[in-house]
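The next part holds the structures, each set out as structure tokens.
Quick note: the coordinates plus some simple rules give every number you see, no bench work behind them. These numbers were taken from a predicted model, which means no experiment stands behind them. Cβ atoms are built from the backbone, for glycine too; each structure is taken alone.
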Structure P
Amino acid sequence: MKKLKVGIICYPTVGGSGVVATELGLKMAERGHEMHFITSSRPFRVPDVQPNIYFHEVKIDGYAVFKYPPYDIALANRIARVIEEEGLDLLHVHYAVPHAISAALGKDMANSDIGVITTLHGTDVTILGHDPALKNTVRYGIDKSDMTTAVSESLRQDTLSLIEPQNEIKTIYNFIDEEKYRPVNPGSLKTDMGIREDEKVIIHISNFRSVKRIGDIIDSFKLIRKEVDAKLVLVGTGPEKLEMMEKARKEGLVKDIIFTGKRDDLPELLAISDVMFLLSEKEAFGLVLLEGFACGVPAIATNIGGIPEVVEDGTNGFLVELGDVEAAAMKAKMLLEDPFMHGNFRESALRTVRDKFNSATIVLEYEKLYYRVAGLK
């Protein structure tokens, strides 16, 4: 079968969509396809030199006539040029707005009939889809695509009900790099972080936005800490970090909550962790749950969005209702105080990644879709 030339349009940052887009591109490149990333900067996980990986920077020039730099127009121009110069077989864009819109425009500018796949990751539907001013824009991006995928069945159903697109939507789950996320030896990390060997560790990893409900995690941890010797490790940074640090101070938990900032040693941090918390009010999938599961860390998570498609309640973690910090604390204590239960949950978490979210299977599913959209079934 012919090897494809694929244009990838995504956000180059550390969010879940950027991670999945990049990992998929790298996996496809390993299979011999040419992957052309068309982004404002090199995606953070894409190395400078890698076989079959190409980077096409979108540059935004300042013009006095524009109050704000027109990124979507600049992106469309760059897409059109790459289609023409590289002879792409298809485009795979992540997010309907603005990327599917720019892809449709770039395709027209190049006078091309190239196929377009749009992958929905959540906020382009769950937030923009509720805005009457943008709902039609999201629908336009989807309907201008030859195929649209959603990262969970929950997101697919939300898109159908909120956006009411004409085109079909296919669920293809997220995946993680199992070579990176696996049980590893953390060395002396626990001691280095000032955590006693006998203390339990609860971990949360996010971009510290309000939707992540980190305040709920701290409230739940306060209840846990009354009965269990434990530390709460909060990994990441974002707009609510300072507020959460102040909350930890007011609750008298400064010595028990560790704010690490952004870290690159996530497998090692997960290796010292006993339970992961994800108490978000919105999650289309929850990629961080897979990262934790791949390292053998069961989860306490909210019963919302795509999370129940990852967390099987009572098997690899527990589901709680949004805002129920008492239930989250109770479930966490059950896991932290029962080594036999924790061991079973750990094995189930590892098995979930291996059986349901295996990267090889999901990458093959995308590859079949690529050939279909490229007209090479």
Structure Q
Amino acid sequence: MNFYNDFDSCQGSVIDSLKLLLYKRHENIFDRIDFQDDAIYEEPLLYAYVTQQDDIWLDPIIYGFEKNPKDKIVVFSNKNGIIYIPKVGYFHTEKTAEKLYLEKDNNIFSIKDEKNVEVFFRYEPLHFLDEGIELVKTQHPLFENLFKNSSDIVVDANIDKTYSKHISHFNTALKVIKENNYDYFSLIKKAVKKVMIYEGEPYSFAAIQAHNMIFLNAHDENDEVFFLDHILHEGAHVIFNTLTYDSKIELFTVPFKTNLSTITKDENDHGELYGRFHGMFTQSNINQCMEICIDRNVFSGKQHRELLGRFSSNMNRFKGGVEKFNIPTLYKAKGEEWYHFFSNRYNDLYNRKKELVNYFDVSNQPYVFSYEIFDQTNP
């Protein structure tokens, strides 16, 4: 199965769908932004915009892309008083979670409040990591509801004290992927336009409501090996969302949003069918790249040992997914094709690396890999 060849046309379908949704809401939208420039329609906030109902967010999202930007637009500061405008930058103010007005006269910005009183601000330009991936340094109000804890309550993520510690880790991990698995790197480069690095809840994730973006939950002790694992993992979610954007309704003999527990009759199987099916695509790509890095001794010392642990743990999870989804009656033709690709990829990897995979005990690993637990269990 060569999904690499399918990606561009699938990405085109996603973009066409977004353009249609935007047009249905704003018939003049293509007078304002270039219909032909597909890079505009890779903006994650546009996906967040079309998945909610309030039109007030459009102007600040497309401001940096407009052919003829308005002289004055409504903008919104977040809980830290920061206004983030794609393609433009950050405006730091003392006004938290407030509706404000951004004006531009002779290329000079000013901000005013509801009473037309000037608001002091500090401008900060956008920050780009390697390969042109933008590092998003603050929370946008439309992304807040993606950050929920285990009780489904929206929580604050610590962004501004986290990202600066990990810029070099991210860039190094991305370079490792580029040098050791170029084909897959090329998909990540097409699919992932922005990244947010934070600490808190939830676990690292990607979401169709912020398509083309990954959210990485990193802690002080995390380094390049963590970022290798998680760029591969969350990048795979964006890629698979793209590859199956149109075809997800053709994967299964039941609706793709069916709870997995309904299929397996196991109440411990949380999540929806399609979301859990994603997991095998992530493991297909994480483990393939990790195997190459192990064989080439890309890392040394503790980092190499951590890579072995992460590979073993991921292979364990991959095996569980392949076994759980071995339900022939579940699939239509496209779903069956994907499942056979996943199971064949697992078997190939396992047959080459079974001694390594079976050497380590990773049975007590939590959802997020813990090197400390791995080290204690495998002295």
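Each of P, Q could give helix-only ellipticity at 222 nm (-39500 (n - 2.57) for each DSSP H run of 4 or more, over all residues; to 500), but the derived value -12000 comes from P. Structures P, Q were shown, and distance in nm of label points 7 Å out along Cα→Cβ at positions 54 and 286 at 3.5 was computed from Q. When FRET efficiency 1/(1 + (r/R0)^6) of positions 110 and 214 (r between Cβ atoms, R0 = 41 Å, to 0.05) is worked out for each of P, Q, structure Q gives the greatest result. Given that Kirkwood radius over Cα pairs in Å, for residues 118-229 alone, derived from a single structure, equals 15.0, which label among P, Q identifies that structure? Going through each structure in turn, the value belongs to Q.
Quick check: 1.5 is what I get for distance in nm of label points 7 Å out along Cα→Cβ at positions 102 and 134, calculated from one of P, Q. Which structure matches?
P
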